[in-house]
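Presented below are the structures under discussion, each in the form of structure tokens.
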Structure P
Amino acid sequence: MLCAVVAQADTLRVATYNTELNRDGPGLFLRDLARGTDDQIAAVFKVIAAADADVLALQSIDYDLTGEALTLLAEATGYPHHFALRPNTGMPTPFDMNDDGRLGGPADAQGYGRFSGQGGMAILSRYPILDDQVRNLSDILWVDVPDPLLPVTADGPFPSAEAQAALRLSTTGHWIVPVDVPGSRFDLMVFHASPPVFDGVEDRNGRRNHDEIRLWQHVLNGDVGPAPTGPFVIAGDANLDPVDGEGIKSAILNLLADPRVQDVTPQGASGTDTVDWSDPVPGDLRVDYVLPSTHWTVQDAGVLWPEPNDPLAETVATASRHRLVWVDLGY
């Protein structure tokens, strides 16, 4: 359950939350925000208020070119600073990426999406975001990362060598976003990886998920640009549980065991689980993570998953199947 202690001046609360606010068509999220009558959006607002995070990474937020939806969201939740970039979701390609014999479908985009920007990412912050110093890794091609685990079949590269040569690694995005906290600056590393399911024997999504998670260790190694030298926090939806469910477990296990990060295993009413996928399977899983670097002193952490008799429980369940994860950091 969420800790009731209010963060002190020398404490920073960083959180991640897959809101599942994405809609089926462009502009619909902005429409629903503007109307102010949507029960799910109202519930998400209450969850964000209850978490009281200083810096919050959001997933499954539809992106619009003008940024109007995110501006409304930031105003409604009381955050003076916000940031988003165009995600890879719905970004069209000329290839049949899922090899179903048809072009132009949601699975043929750089990242699955019915329209460009569906289910993107965003950041809300009480502290200034250094927009001009952001590193956007979202355009890195999958074939260009070190030792890519590319899908192959008996016929060769899946779906084709030409398609692989054009496919970005990030399903949604990988951003390194500097945040200017008083007396300290840190890099917020945010992402939303592909679910390691909904594919065939080639395991395209499972392999992509593996390499999306693995990318952060390449970043820390200095394999894809300069390695960070100061404090950082990795936050987002990895779509991979260390033990249960589908996927290549070594990806998240290696990241959690990396000596440069701290896994403080935040807990809520369902233990370390962060998503309720119990209808019908695979059940409750841990897929959302906030992993601070070893520069920080971890003061507290949790998953905002209330007990069933908690007054907030119904609101949390209405908002999203995912639960907000937070970590309090001393600096």
Structure Q
Amino acid sequence: MADATAAQFRSAETSPSVCPLAAGPMRAAVRPLDGGRIASLWREGPNGLRSDVLVPMPAAGFDPAYWPKAGSYPLVPFSNRVRDAAFRFGETRVALVPHPAAAPHALHGFSQTRPWTVMRHASAEIELHYRFEPQDDLAGWPWAFEAVQRMALDPSGLTHEIYVESHAVSPMPVGLGIHPFFAVSQGDRITFNCEALWDQDADGCGQQLHSLTGRDRHYDSPHGGEATTAYYSGWDGGASIHRRDGTRILIQASAPLDHLVFHVPAGGSYLCLEPVSHVADAFNLAAAGHSGTGMRVLDPGATISAKVRIGLA
């Protein structure tokens, strides 16, 4: 996969390499060819001081199969892992390409490893499209679809819309979300509310859903350096990062993004709060009869959409 997608990144000439956005003190940079990513999001302060919301991506290019832990990218047509890069949907057995960083599993869909096309770009807004045709791609996904991202910057934050339209001739399983890498410091306080938590195996695939009760439904803890990854369900769509400098990052997501992936690497150099529509390995879990996976099914011509707001207060 790495060689094929790298070639697509190098040869694509459908979009500019960096698209700037500005509104009041807020700034963003979008890189359509690098998987439709938000490369950076920040607020300009007095005397040119910059307050990064997302970890800024380096200017240099990268292998699309080994992306930098920075910015934010779309998760289409699924989020997180698919166990052994294979699943069965009805009578269809799907064999995906394992991701080299998560082998033998597939990881995070594949739209973030493909170039996106700029359909509209204004000073504070941009619209990106990605069209997938199975016969033209080696991903192994058998259903045609089109994905769209719309990003609008305003003086206090960014509104990110994402949707998928099926162009397939049969029903298609689907998931979506975004994967931001928030810039944080030790001691910044993270809060959110969720109703349930998924057990996971050593490879990061979901296993069993457990309800949370009492105080366990409310996460309120300072950011630290201990590695953790948790798959929450029944998320109310809100989360916040209260920085020690007095600013707050506020995240608000619409349905169907009622799952939240919470990830901190060892050392705590960044924080991922990923609004997503399903748990890791939802396709296989749903096929095995598990409920609450979040897997959706699109009929031919149908769409699924969501909106995420990332603001500063």
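The numbers here are math on the coordinates, done by the rules we state, and not lab data. These figures come from a predicted structure and were not determined experimentally. Cβ atoms are built from the backbone, for glycine too; each structure is taken alone.
Say we calculate FRET efficiency 1/(1 + (r/R0)^6) of positions 121 and 169 (r between Cβ atoms, R0 = 35 Å, to 0.05) for every structure; which of P, Q gives the highest result?
Values: P: 1.00; Q: 0.60.
When FRET efficiency 1/(1 + (r/R0)^6) of positions 121 and 169 (r between Cβ atoms, R0 = 35 Å, to 0.05) is computed for each of P, Q, structure P gives the biggest number.
P, Q: which one has FRET efficiency 1/(1 + (r/R0)^6) of positions 25 and 65 (r between Cβ atoms, R0 = 41 Å, to 0.05), as calculated, at 1.00?
P
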Looking at structures P, Q, which one was mean projected area of the Cα convex hull in nm², for residues 153-264 alone calculated from, given that it came out as 9.4? Q
Calculated from one of P, Q, FRET efficiency 1/(1 + (r/R0)^6) of positions 73 and 249 (r between Cβ atoms, R0 = 35 Å, to 0.05) reads 0.55, and the structure in question is P
Calculated from one of P, Q, helix-only ellipticity at 222 nm (-39500 (n - 2.57) for each DSSP H run of 4 or more, over all residues; to 500) reads -1500, and the structure in question is Q
